[in-house]
Structure 1
Amino acid sequence: MIIDAHMHMWERRSLPDEAVRKYMEPVLKFKELYDGVFDFNLDDAVPFSDYDVPIDEPIASLDANNIDYGIVLITDFGLLGTAMGIEDYTDWVFTRCRVDDRFLPFIGIDPNRRDACEMMERFVKRYDPKGLKMYPATGFYPDDPKYDRFWDTAEEFGLTVVTHAGMALPPLDEKYCHPSNMRRVAENHPDTTFIIAHMGGKFHDELYPLMEACDNVCTDCSALQGWWPEDAEMVHSRLGEAMSRFPDRVVFGTDFPLYDERFCTRMFIDLIKKGSWCTDSLLEKLLGGNMARILGL
């Protein structure tokens, strides 16, 4: 079984303009270098003008890589100012995902919303999601006691929580994205599984102490392919260490479609298989077994 535990389906109007332009800078530089070789279909003045990737593209990725399930993560940027509200965006994603049973969308709610807990209850009753995506960079420390009711509500509904960790660009703020900020939350909610995205990203050194302290904390390897081709060995090094220490708590993810143009899912899987640590048993756990167990699939 293969499960991509970290995918996205963005609708351009759900994203804050400033953040989009910042995230586009590396892609636009790549475009400058290889213009004429690749057709990026990008408008420099209005980046991601049609970034709601056609549904056939993620379906094609699932097909091409024999992926059994794709976890589609919704991020709530609404309080930063977006043209599409989180209610409409959530409905848009879940409606899209109904075309293929392999898509499993997670809801996303900013706990700074005054009605965050009530919204979570509405979304759970309406969509029956298996999980919740958090993005602290929108402006919250997860371990602040004022969010205790929010985490209690997520636990009440049995939601698996994926939280962003690492880099964030303005108007987002990465100071909120340290894995260590999840320790109090994880300790207070031992029956909830928390997945730290991107293996902690630039705050990777905080990941293992957190996982050692809390056996309900897992991590995903999405965005590791960003080290390719400059330092492919970093992918093997980080995955090898994680799988040797926590073989049952690391899950596969791609961050689709962010890296798909230059390092597609098939290339990522092939790179992973080349690691000296990569036994058949560990590969099975990483690529799908661990996430299937977490979600009860």
Structure 2
Amino acid sequence: MASGKKVIITCAVTGAIHTPSMSPYLPVTPDEIAEAAIGAAEAGAAIIHLHARNPETGKPDQSPEAFATFLPRIKQATAAVVNLTSGGAPNMLIRERIQPSLTFKPEVASLNMGSMNFGLFPMLERFKTFKHDWERQHLENSRDLIFRNTFADIEYALHALGESGTRFEFECYDVGHLYNLAHFLDRKLVTPPLFVQTVFGILGGIGPHPEDVAHMRRTADRLFGAQYRWSVLGAGRNQLPIAAMGAAMGANVRVGLEDSLWIGPGQLAKSNAEQVKRARQIIEGLGLEVATPAEARAILALKGGDKVAF
């Protein structure tokens, strides 16, 4: 749950789902990713969730070398918490996906809490032409894709990354993922407060209905009680409605072009900062306050920006 009236905004600036042909505003190059992250932080995001891409093709790149091109610049320009993806792209295995976090020892790394179908192919109904050959294949291949996150995979990441004091954004796409996290809590392989990111609207996971949001919250409350901090993200057009529902129910919120390219019906967001500003309007309109990076570090018991390796 949110800490009092302080709501943490996370911004996921580029991700590995959307492709460059879908929006001219999707950050691809190191400069674009850095500028997007800094802009989101200035708009009110306390946490910046980062992926890397090949600057020529926009294809997801999970090599530490790719992250090294923008991490120092972001750290120098903002006090925001840096959260590195361990999800990478759905076709990558865990040893590849955690390499950036092993190298740079961030305050937070994302960690998916279960294997699942991850259907991106419905986007082919909206987007018909692509600049790069890999883009159409990326979407089409998701018809027969299992995003692998086995118990062994999760345990491996917990041990490998936890040794440096990195904490986790536990990404839960369905109710079973909450129970998987409870399993690791029972085994004392994760330490409260748990930062639980519930994800709504991905084909293969739970839907975006208000009852789905309420069900995930009720289940997390029952499993974790006061030991967790709740956050929500909605995919695509569900982004801002889910943010509003979640914030009204006590959640922190995540926005960004990783999760949605849109700012309104048929209207592309021109920046990550634009989405952060809209989320901030929702939060403050509910009489709540947006958490600063320092407050987010305290709420999530993070090690501090001076203890990372970038």
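At-a-glance table
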| item | result |
| --- | --- |
| Which of 1, 2 leads on relative contact order in percent (Cα under 8 Å, 6 or more apart), largest value | 2 |
| Among 1, 2, structure where distance in nm of label points 7 Å out along Cα→Cβ at positions 123 and 139 as derived comes to 0.8 | 2 |
| Structure from which 2.9 was derived, distance in nm of label points 7 Å out along Cα→Cβ at positions 19 and 251, options 1, 2 | 2 |
| Computed 18.1 for mean count of other Cβ atoms within 10 Å over residues 11-18 - originating structure among 1, 2 | 1 |
| Given 13.2, 40 for Rg and Dmax of the Cα atoms in Å, for residues 83-170 alone, calculated: source structure among 1, 2 | 1 |
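Where a number appears in this text, it was derived from the coordinates with a stated rule and is not lab data. What you see is a predicted model; the values in this text were computed from it and never measured. Cβ atoms are built from the backbone, for glycine too; each structure is taken alone.
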